[in-house]
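No value in this document is a laboratory result; all are computed from the given coordinates. Remember, predicted model here, so these are calculated numbers, not experimental data. Cβ atoms are built from the backbone, for glycine too; each structure is taken alone.
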Structure 1
Amino acid sequence: MLADLREVLKIGKERGIAIGSFNTPTLESLLAVVKAAEELEVPVIVMHAQIHENVSPINDIGRVMITIAKASKTKVCVHLDHGEDIDYIKKAIKLGFTSVMTDNSAFPYEENVRKTKEVVYYAHCCGVDVEAELGKLPQREGGGGITNNSADLYTNPDLVIDFIEKTHIDALAIAFGTAHGIYKTPPVLNLDIINKVRAKTDIPLVMHGGSGISNEIYRDVIKRGINKINYYTYMAYAGFAMAKKVVDSEGQGFYHDLAAEAQEAMEENVLATLKVFSNK
């Protein structure tokens, strides 16, 4: 069932769980996520990141995501992750995405507010929810670095209310020390930021850079008030590792067999992850 962001996050709040949000740039990853969510009977968010346009153009994968979501036995939100410009965001909305993230976190605060407001106005007129980010992750989406972990990247709780009131966003991604991709050094997490932000607002809070975090920390951030957790890297690595194992052992064969094995490995990874997010 195709659902919007607020709908699935509301269910998550009612159940006291976090909703898993997975980048799905290929059919195999998309099916792996939806099948795992169906098995656990939990809502899920499937995402297309703008940085994956060269892997799978949104005009192609977006239509498939929406079709699979509509046919699913569980509620599935189709979300644009890290939309970097308003034209691309508009393309996602016109395709039928039910939620978009506008990523202006690399800009100065006032510019972040201005650009976010522009997206919110357009998206809300189309009945689409909007996520935005306040603070910066040490590594950008796709693994490019900004700087090392440092306090200047963390979300400033004192700006949260002003940001929400000026932009009218539906969900807020906050930065407290996690990073996209594989950690080159252990993350320096400041989990108190979650508590401070949650004390100021009941808006749904989003954790980016979820891969590589221990199950204990996942459970802790959920208790502190994180409602949506983005996840991709380790799922994709599970698919790659299985494909490599098959190639190394078989030497030759058919691509569809390779894809099926990779999909199964990704589904197992997503299933284990969703169990943690869902307290199962």
Structure 2
Amino acid sequence: MIEIEATGPLTSVQDLGRPGWAAIGVPRSGAFDRDAAALANRLVGNGVDAALLEVTLGGLAVRVLDAATVAMTGAACPGLDVNAAVSLRAGATVRLGLPADGARSYLAVRGGLMVDPVLGSCSSDLLSGLGPPPLRPGDRLDVGPPPATAPASDAAPPRRPRTAVRLMPGPRIDWLADGALDVLVRTEWTVRSESNRIGVRLDGPDLKPARTGELPSEPALPGAVQVPADGRPIVFGPDGPVTGGYPVIAVALSSDLGVLAQQRPGDRVRFDLIR
């Protein structure tokens, strides 16, 4: 069992999400940086879809009530080695500081966190409220039995940082003025402070509409680049809505959502277009 002593700005339980429920309005949810989450689980010997903690901008303090093996990946926070399995004695407390770079860290515990699944997933969904709520000080989480696979004996190599998110053209580019895609990929966008797991909101030049009127709501998915009335794009995250009434002019590759997950307010993001 582990006990949460402090959460920082946001700590939630995540796994790889609940795909397949969009038809009834349920987002995929799950870890924003899926590669980092899967690596944390592999390091402690868990299956890649075991429930773990997603920590936003550090600040987590967690006490292990029993001896445990843990691993942190993603944004490297002071307080624990990154990309390595670490053994902790019973009663030890891990305190994660603010990472120098990146926004989201993943803390896996050998055995995985035991949380009641909802629609097949233990993930916390900020938009719909499905799954466990964001964690609070005093919360306790059970840990499952140790898996048959041994923890990793060596540290994983650091991931090569990516500076651009790859996009494919979206279905509603005709709703914006000619050249909107070129503006999207020429611009170095600034991440706005309102960004979260629902969507990464960007500041830069306004993307001008080519027509007036309203677009009926239609399906959307994580990575959809939607342009609302103010002309400033939003890239949907894992908790983003499954429908929207604003034009989607591009869609980020699902393999590149981890790049967006690690952006903090004020960071700069650029896009590459795949035609």
Source structure (of 1, 2) for mean count of other Cβ atoms within 10 Å over residues 76-83, computed value 17.6 | 2
Among 1, 2, structure where FRET efficiency 1/(1 + (r/R0)^6) of positions 4 and 260 (r between Cβ atoms, R0 = 30 Å, to 0.05) as derived comes to 0.40 | 1
Check the numbers for Rg/Rh (Cα atoms, Kirkwood Rh), for residues 36-131 alone across 1, 2 and tell me which is largest.
-> 1
One of 1, 2 was used to compute helix-only ellipticity at 222 nm (-39500 (n - 2.57) for each DSSP H run of 4 or more, over all residues; to 500), and the answer was -15500. Which one was it?
-> 1
If distance in nm of label points 7 Å out along Cα→Cβ at positions 236 and 252 comes out at 3.1 when worked out from the coordinates, which of 1, 2 was used?
-> 1
Can you spot which of 1, 2 the value 0.60 was calculated from, given it is FRET efficiency 1/(1 + (r/R0)^6) of positions 68 and 204 (r between Cβ atoms, R0 = 25 Å, to 0.05)?
-> 1
P(r) over Cα pairs in 10 Å bins from 0, in percent, for residues 60-115 alone was computed and gave 25, 57, 18, 1; which structure, 1, 2, did it come from?
-> 2
